[in-house]
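**Q** Please find the structures below.
Bear in mind that the values in this text are calculations on the coordinates, not laboratory data. The shown structure was predicted, so the numbers you read here are calculated from the model rather than taken from an experiment. Cβ atoms are built from the backbone, for glycine too; each structure is taken alone.
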Structure I
Amino acid sequence: MFDLDPDIEKAKKTAFQLLERRAYTRSEIVTKLRGRGYDEPVVTATVETLERLDLIDDVDFASRFIRERLRLRPSGHAALRRDLRRRGVEASVIEAALDEAFEDIDIEAVAFGLLCGRRSRYLHLDRVKALNRMYGFLGRRGFPFDVARSAAARAFEEMGRDGTTDPG
């Protein structure tokens, strides 16, 4: 009645060991198992079991990933979208998670706060050079240009008043 395929059991054990360390997307688990030489039917059966047990859930992964990144290393939509895409999360899941995460966040305030934390890098630069560096920094972090422009202008203005910035 309970004929267990030893390859599937071994693949599950491998997946459990991976998931003990950190969360993975469905795509990442599939890639890891394939990389360790498991056949496609074994990988499919293992992933289906993990999903049934709610041990892998791309919707939950995307939501948690975005919240954690916003807390530890704030980024804009583009960078978060890129990082989730690299992890194999579907575009529709990414967009839903981004919409949910950013519904109560002022993205310009986040960008401004990042620039305030780096103000010493811009204090002694002329306006054009400082603004260009701020745009570049925020652009690499995935912030849209209009947000970067507005936050940089505000940060430069604040720095010019008294040499300090006030993120609030």
Structure II
Amino acid sequence: MKKLMMQDRGFTLIETLVYLALYSIIILGALAASYSIFESSARNETITLVEEEGNYLIAKIDLALAHAASIELPSANGNTLLLKSFDGSEVRISNNSSRLTQQIDTKTVDTLSNSNVSVVGLMFEHTSSSADGFEPESVSTSFTLMSTTSEGHVLSREFSSMRFLHS
């Protein structure tokens, strides 16, 4: 009878190994899920950064165009926008080393874009008004913003806008 009691105490080696294997599987699953959550979070932060930066740059370009009395450059297509404002100032917007810059008159050049994004393929298309007056003068803007997540994945998004000028 004493032998039966001694065998009923504790776990066998096989039971212990099975429990350790199950515990390891659960821990590995939890680690994989948490890694996936962190990676997704970093990707979403980069997507948000690119979206906000693109919307900001489009708004800055549209604001400059809203105050434009005339467009000097481009005559048709180009990567530099040069315009004269109603107040007589000259505004130049261009892409300088993957950064969008703005210069008003001969003052210092202001960098508009964030250092965490690169501006690629900046293009302005200037369309003159039609002779019949049905199509007003306009400027179309397009560019691509690129950024890298903390894991090294490159994300890019294209932005575009069209602004009709006052006549």
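**Q** If helix-only ellipticity at 222 nm (-39500 (n - 2.57) for each DSSP H run of 4 or more, over all residues; to 500) comes out at -22500 when worked out from the coordinates, which of I, II was used?
**A** I
**Q** For structures I, II, which has the highest computed value of volume of the Cα convex hull per residue in Å³?
**A** Sorting by volume of the Cα convex hull per residue in Å³ in descending order puts II first.
**Q** Given 0.05 as the derived value for FRET efficiency 1/(1 + (r/R0)^6) of positions 44 and 156 (r between Cβ atoms, R0 = 30 Å, to 0.05), which of the supplied structures I, II does it correspond to?
**A** I
**Q** Using FRET efficiency 1/(1 + (r/R0)^6) of positions 52 and 84 (r between Cβ atoms, R0 = 30 Å, to 0.05), single out the structure from I, II with the greatest value.
**A** Structure I comes out on top.
**Q** So log10 I(q)/I(0) by the Debye sum over Cα atoms at q = 0.14, 0.20, 0.23 Å⁻¹, for residues 76-131 alone, computed for just one structure, reads -0.44, -0.80, -0.95; which one of I, II is that?
**A** II
**Q** Assign the value 18, calculated as relative contact order in percent (Cα under 8 Å, 6 or more apart), to the correct structure from I, II.
**A** II
**Q** Of the structures labelled I, II, which one yields 2.7 when distance in nm of label points 7 Å out along Cα→Cβ at positions 36 and 148 is computed from its coordinates?
**A** II
**Q** Let me ask something additional. I, II: which one has distance in nm of label points 7 Å out along Cα→Cβ at positions 92 and 124, as calculated, at 1.1?
**A** II
**Q** Any idea which of I, II comes out highest on distance in nm of label points 7 Å out along Cα→Cβ at positions 60 and 140?
**A** I
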